[in-house]
Structure formats: structure tokens, C-alpha cells
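A.B. asks: Before anything else, here is the set of structures, which you'll find just below.
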Structure I
Amino acid sequence: MKASEIPTDFKALNVTSAAFGNGGIISGKYTCDGKNVNPPLDVSEIPLEAKSLVLIVEDPDALGKTWLHWLVWNILSCIISWKTQCLALKE
């Protein structure tokens, strides 16, 4: 796809979690100090044209730099909900 073919009129996805609110603190359960599992996530507003999704979770408050916690790609666009501990997280 050429840069001139990339649409610029797209909408943002809506990602929410029952485990924490927007801008809220994530429970220690979902960290390496806890069970180190993913929190439950729900995604809405996925464009019909989407073929796959990418999930990037970064921590801009980490000491010294932005810390990349998760990078999951090639997620089928029909998957709109992830339960706790359903993403295979490898170190």
C-alpha cells in the first residue's frame, strides 16, 4: 500500500477493561509481582474493513523511558473480548 492510499478518515478503537478504569491503576495481579496475566479487555468500534488488530501496551511512567509491556499482533478483527489469562505472555 502506498502512503497516498492510507486512509486518514479513520476512527479510534474503544478499548475498555472491567479490571480498571480509563487512566486508572492496574491491579498488581496483572503484573510480574502478581500472577503476570493479562487483564480482561473489550474492544469496540472496530472498522468493518479491519483484517487484523495489534495490541500495544506501553507504560509512559516507567523509570527512564517508556516501557513496552505487551505487543500482540495479527489478532483476528472478529475477536472483541479477551478474558483474563487468555493471551500467551512469554518472557
Structure II
Amino acid sequence: MVHQARGLSPEQRAAAELLLGRPLEEKESISVQAFEPAPVSEQRRREVSAELRRLFAEVDSNLRPATVDEVEEIFTEAMRSSRPGYRTHQ
């Protein structure tokens, strides 16, 4: 079921904003889903974990050092793309 932000009660709006980590805009639509994750065997978890460790090691080996300003710029860009209206605390 899809709800319009403007139609939510104050309690519903507060709960949605808490889940999203940002304020809702009046024009937004909200849908919440709950589901159980697919069962994964312990062996498969270990395999995936090992694959991720290899991938992260490969990525790490190709990284170059970044300046504090570059890191801040990348972080801010990521936050703005995932949370419209994000403002830095400067």
C-alpha cells in the first residue's frame, strides 16, 4: 500500500522519517515492506564472505591516497545523492 506524505498522521510521519533518516516532503509517496530474508546455508555465507574479502582486497590494492578535502567531497556527494537536502555541518 502506498501512502502520501501529506496524508500521514504526525506519528506515522515521525516513524517514516525515522526509518528514512530525513524529513519527508509533502509531495512524496511512502511504501513500507516487510519480508523475511531468503535462507542461506552457513557454507554459502562463508563462500560469500571469502568472495567479498577478495573483492575488497582487490579494490584496496587499487586505491590511491586521498586528501582530506577529496574525502569530504566524496562523502558529501554520497550523502546528497542518498538524502536530498543534506547540508554539511560547517
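A.B. asks: If FRET efficiency 1/(1 + (r/R0)^6) of positions 2 and 18 (r between Cβ atoms, R0 = 35 Å, to 0.05) comes out at 1.00 when worked out from the coordinates, which of I, II was used?
C.D. replies: II
A.B. asks: A value of -0.88, -0.95, -0.99 was computed for log10 I(q)/I(0) by the Debye sum over Cα atoms at q = 0.14, 0.18, 0.21 Å⁻¹; which of I, II is the source structure?
C.D. replies: Comparing all candidates, it corresponds to II.
A.B. asks: Also, I was wondering about something else. For structures I, II, which has the highest computed value of relative contact order in percent (Cα under 8 Å, 6 or more apart)?
C.D. replies: I
A.B. asks: Assign the value 67, calculated as percent of Cα pairs over 13 Å apart, for residues 42-81 alone, to the correct structure from I, II. Please report the intermediate quantities before stating the final value.
C.D. replies: Working: I: 59; II: 67.
Matching structure: II.
A.B. asks: Turning to a different aspect of this structure: I, II: which one has distance in nm of label points 7 Å out along Cα→Cβ at positions 34 and 66, as calculated, at 2.4?
C.D. replies: Answer by label: I.
A.B. asks: From I, II, which structure was helix-only ellipticity at 222 nm (-39500 (n - 2.57) for each DSSP H run of 4 or more, over all residues; to 500) = 0 calculated on?
C.D. replies: I
Here, each number is a calculation from the coordinates, and none is a lab measurement. Note that the structure is predicted; figures quoted are calculated from it, not measured. Cβ atoms are built from the backbone, for glycine too; each structure is taken alone.
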